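None of the figures in this text is laboratory data; all of them are computed from the coordinates on show. It should be emphasised that the depicted structure is a prediction, and the values quoted were computed from it without experimental measurement. Cβ atoms are built from the backbone, for glycine too; each structure is taken alone.
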Structure I
Amino acid sequence: MSDRLAHHTAIVTGAGSGIGKAIALRLAAEGAKVTVQDLAQDKAEATVAAIKDADGEAIAVAGDVSKAADVESAFAACRDAWGDPSLMVNNAGIVHQVRFEDMEDDDWDRMIAVHLRGTYLCSRRAIGPMVAKGTGVIVNIASQLGQIGGVELVHYSAAKAGIIGMTKALAREVSAQGVRVNAVAPGPINTELVMTLSDKWRAAKAAELPLGRFGEPEDVAATVAFLASEDAKIYVGQTLGPNSGDVML
C-alpha cells in the first residue's frame, strides 16, 4: 500500500467487524492514524491489534454512536492521541428484518437512532474543527436499499435514504469551506450482519444482481479510501455504489 492517506487522522465507527473493520484496516494500510470505534470494546481492540500487526497506528474506543456522550468520548480519544480527526467515516449500523405491519416502534426507533442519529452526531462533532482548518473529509456509509428500498427492511431503507439526503445537504453547506462530504452505498456484502438475514432473502438477492454475487468488505473499503484521498478532490455530495450492479446511476 502507498502512503496516500498519511495526512489523515481518522475515526471509523462500527469498525470492530465487517465493512467497518475492512475500512479501518485499509485506511491504516495507506498511512492514516485510525481511531477504531465500536459498540464492543473487545472487537475494537481486535481491529487495532490487526492494524498494529501490519505496522499501522490505531487506538480503540467503545461506545454507542446514538449517544452524544459516547461520541464525545471517541473524539476525545482521537484528539488526545493525534488531534482532531481530518477524516470521519460514519459506518456504524445494524440490520433487522421484519415485515412492516409487524414492526414495533422500538425497531424503528433503534434503526433510526444508530444509522441516522449516529451519522448526525458524529458529523456535527467533526465539522467544526474541519471548517476551522479549512479541510476535512466525511464519508457516510449508506446502502443501495436507501436508493431502491428493500422488502422487510423498510426501517433500514428509510435510515439509509436519510443518510444519502444528509450527505447531499451537508456537502452543499461546507464544500466551499474545504470539507468534502460523500457517501458510499454498498450493495449486498458478505458480512456478519448480512448473514443474519434469511437464506431465502440472500439467495433471491444474489439472483437479482448483474454480477451474480455479493461483494466483499474490502471492496467497500477501497471505495472509502478513494473518497478520503486527494484523488477524489472534486467529488462532492456523491453516492458511490459498490453494489454488484444492483443500482446503476
Structure II
Amino acid sequence: MTQKILTTENVHLYYGKKEALHGINLDFNKNDITALIGPSGSGKSTYLRALNRMHDLTDYVTVNGTFMFNGNDIYAPNTDTVALRQKIGMVFQQPNPFPFSIYDNVAFGVRTAGKKSKAELDEIVEKSLKQAAIWDEVKDNLHKSALSISGGQQQRVSIARALATNPEILLLDEPTAALDPGSASKVENTMMQLRDQLTMIIVTHSMAQASRISDKTAFFMDGELVEFNHTKKIFLDPDKQETQDYISGRFG
C-alpha cells in the first residue's frame, strides 16, 4: 500500500504582491521519484523551495497553504527549520560544495546537528559517498578540496552531503543542468540507486530525464498545476492539450 509522505494543499506564494503560485494541490508517495516539468517561470522551482522553507531566507516572499510532512505541519511556528532541512534535503542546479575537504563537506550537516565521534563520522561519510556513487572515485582523496574535483563529482558530493543527515525526502532543482552528458548520466544513475531508500522530487527541463527516472510527473504552467499523473500517462496520453503541446515541444 502506498504511503503519502508529503501533502500540500492550496499553496499560494507571493513575491511581494505578485502571486507566483495559484493554489497548488500536490501529494507525494514514499519512495516515489516525482518530476516537476514546465517552461521557465512556471513556478516549479518556486514550489520546490517551499517544501523545506527555503523561502524563509527571503524577506519579501509570503507562502500560504497547508504543507504536511509525515503528519506534521512544515510551517508551524515551532518547526525547527534546521531539523526540517535535514529531513527534507536539497541539491541545487550548480554544484555547491563548501570550500573545504570532501570529508568535511559530507560531515558538515551531521556536525551541525550535534557532536559525533570520529569513528561515527568516518562511517557516515563513507556510507553517504557510497550512496551517492562516488566513494570509489574519491576514497583516496577525502582530505582534498571538494573544489578541485570535476563538476559532476562535485554534484555527487553535494548529494552525499544531503544524504549524510539521513533525509526522508531529497529535493533536486535541475541537478544535472550544469553538467556534461556523461556526468549527468552518473547523477541520474545515483538517483535510480537511491529510489528504494528515500523520496525524491526533481525539477527538470529535460523531458527525456523526466520520462527515464520518474514515477510521477507534474506539469506546471504560469504558476498553476496543469496536470499530475503517472509519468507514462503524462507522456503517452496526457489529459490536457497544454501538456501535450509542451511535451511535444510546441512551446517551452
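Some points to look at:
- Origin of the derived value 22.6 (mean count of other Cβ atoms within 10 Å over residues 221-228; candidates I, II): I
- Answer label among I, II for the case where helix-only ellipticity at 222 nm (-39500 (n - 2.57) for each DSSP H run of 4 or more, over all residues; to 500), calculated from the coordinates, equals -14000: I
- Among I, II, which structure scores highest (criterion: distance in nm of label points 7 Å out along Cα→Cβ at positions 45 and 77): II
- Comparison of I, II by mean projected area of the Cα convex hull in nm² - largest value held by: II
- Looking at relative contact order in percent (Cα under 8 Å, 6 or more apart) over structures I, II, structure II comes out largest.
- Source structure (of I, II) for mean count of other Cβ atoms within 10 Å over residues 53-60, computed value 16.6: I
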